[in-house]
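Derivation of every value follows stated rules applied to the coordinates shown; laboratory data play no part. Note that the coordinates shown come from a computational prediction; the quantities given were computed from them, not determined experimentally. Cβ atoms are built from the backbone, for glycine too; each structure is taken alone.
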Structure P
Amino acid sequence: MEFSLFAHMERLTPGQPYDTLYKDFVGLCQMADAGGMRAIWTGEHHGMEFTIAPNPFLPLVDLAHHTKNIRLGTGTVIAPFWHPIRLAGEAAAADQLTGGRIELGIARGAYSYEYERMMPGMDAWTAGQRMRETAPLLPQLWQGNCTHKGQFFEFPSTSATPKPLQPDGPPIWIAARDPNSHEFGVQNGFNIQVTPLWQGMDEVQNLMRSFKTACDGFAGPRPKIMLLQHSYVGRDADDVARAVGEIARYYAYFFAWFKNERPVTQGLIQELTEAEITANPLITPENLQRDLVFGTRQQVIDRLKRYEDLGYDEFAFWVDSGMTTERKRASLARFINDVMPAFQ
């Protein structure tokens, strides 16, 4: 099993300077590169200081100048917000500027907060249909002379400019959850990204079952599947317990953004009370310690060995957590130095 880093800038209070946040983000990515991780993933979000990522290609191109070997992936672009010609061209341009290191993760998006601002009236179903029309067009546009007439897009013969540096274009990964999404990705020869979010081993197994079922009906080579999950490698049990409390707070804010019911001012959601943070039974510290990759060195190794046995090709260490940069760096260092060697 290979390993990658999933990271964004997180701004939790108005007093945090953007330049400091970006330097911290770059520093984590440099640790991943120096530590031998396969890839860095960063996504696309709009109008949310909770996750600052308006265009993932910009930081990925910059990271190419701060790192040496690591692959640079979008985790993920939100396909409904892009015209396929524009997405094909920008991905290809980024591939050229990074020396052929781009990988393209694509999703339908998840936050209604973003839908109602970027494409008012669009729902998750329509977003998914737009993604399914867009993704298969990208390799065709990279090959050139692509003509299309579909439900959402229509254009005469068009070629992406520039062409990507990688001969077949950047590898494409589809964010999948339900069986139909797995089937769509696999049948098109795309790799699959999955995340159980706050859910535990049952969901990890369900996601793998959906992937394997999709592969059973596919005659081509087996695509890869990557599991993304919040992770923390603690110094000791007390450190892990502190981290679990911090990730419980993070998920409380995640749910608040997802529900899209609280006021947002200057990109910051109205602060939650302690009672609101502890009210959701799905994200109690006890549940999260059981269901996420949070633990001491051996506990994390044991959990990841189970994922490897299930057939996952890659595990993405999701570092976004609301923790301080120092705590993120310490956990990532322990992951690189103490956990990854057990899989070599």
Structure Q
Amino acid sequence: MAEASHRLKAQLQRVIVGQNEVLDELMVAMFTGGHALLEGVPGLAKTLIVSTMAKSVSLKFARIQFTPDLMPSDVTGTEVIQEDRTTGHRELRFVRGPIFANVVLADEINRTPPKTQAALLEAMQEGQVTSGGEAHPLPKPFFVLATQNPIEQEGTYPLPEAQLDRFMFLIRIGYPTESEEMEIVQRTTGSIHQEPEAILKDADILAIQRLVREVPIADHLVRYALRLVRATRRDPGSPKIVQDYLTWGAGPRASQFLVLAAKARALLAGERHVMPHHLQAVALSVLRHRIITNFNAQADGITADDIVRELLKLVPMDASDPATARTLDGVSGGA
């Protein structure tokens, strides 16, 4: 898997300049079967990153440009009346929408009303579309990679928390460095245009997804992941920064994605089991869109990222965990 990820990243970097962490997180999402939401200002190659990733794997790709007049049936499909010309018999036939693909780019997802955004919910969670009382399974593997612009507010519809929670990652894309921007300009204004080669097939990705779930993780690291997630909730014993600045914390899906993403991160690094730094590396992207800050946070300029970074410092790794302490004592002969 480590070799496959290196080859895949090399193909992506033939088109994409920089954004190494973004590419790693997208590969983690793909190798775990999760969905990702890319957020960044215009011109940072959000759409290009997703389309390039689709070209780097032999998967069916579909792009849905979300607009205010887009209807749910434009995404999932619709039933039409079909007539048999020989018999005259009419019947309803389901015509599949663009969501019936392996990689679905939901471009500018916050530009469409909630009823159309909600059309993705069943597909993202259940891997199927229900129409006329009949369930239509989506192809496997299946990923929704959505983009949104955080600075435009007019004519946008922010994603509801229930749908945000379906995304494994909220990936923030920042501005390139000066040297990276220099290379971007040289590549895009010259006559040479590079295209990535498809190096992975659907069977390869499905095999990697099965492999990720077999990666072992120690119980004390699972408890560490749980403590990170549970620390975001406003309980009597929660950290002061949570009491002061959060309205709602992350739910159980955050714990699941945290562990699953850490397993994929370990394999990408060529390691055979999860280490603490794998959990810490994915914590920001897993948690930032699952915690809701209050007015005090906005007034003091505290963001969700600030809170997650502070929790990574405050939440103990293992030594203060009573269960882990007992295990260590047993190993050392103290119990």
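When distance in nm of label points 7 Å out along Cα→Cβ at positions 144 and 296 is calculated for each of structures P, Q, structure P comes out greatest. For the read-out FRET efficiency 1/(1 + (r/R0)^6) of positions 40 and 72 (r between Cβ atoms, R0 = 25 Å, to 0.05), a value of 1.00 was computed from one structure; give its label from P, Q. This value belongs to structure P. Looking across P, Q, the calculation of P(r) over Cα pairs in 20 Å bins from 0, in percent that yields 27, 55, 16, 2, 0 traces back to Q.
When FRET efficiency 1/(1 + (r/R0)^6) of positions 8 and 96 (r between Cβ atoms, R0 = 25 Å, to 0.05) is computed for each of P, Q, the one that comes out at 0.55 is P.
When distance in nm of label points 7 Å out along Cα→Cβ at positions 256 and 288 is computed across structures P, Q, the figure 2.3 traces back to Q.
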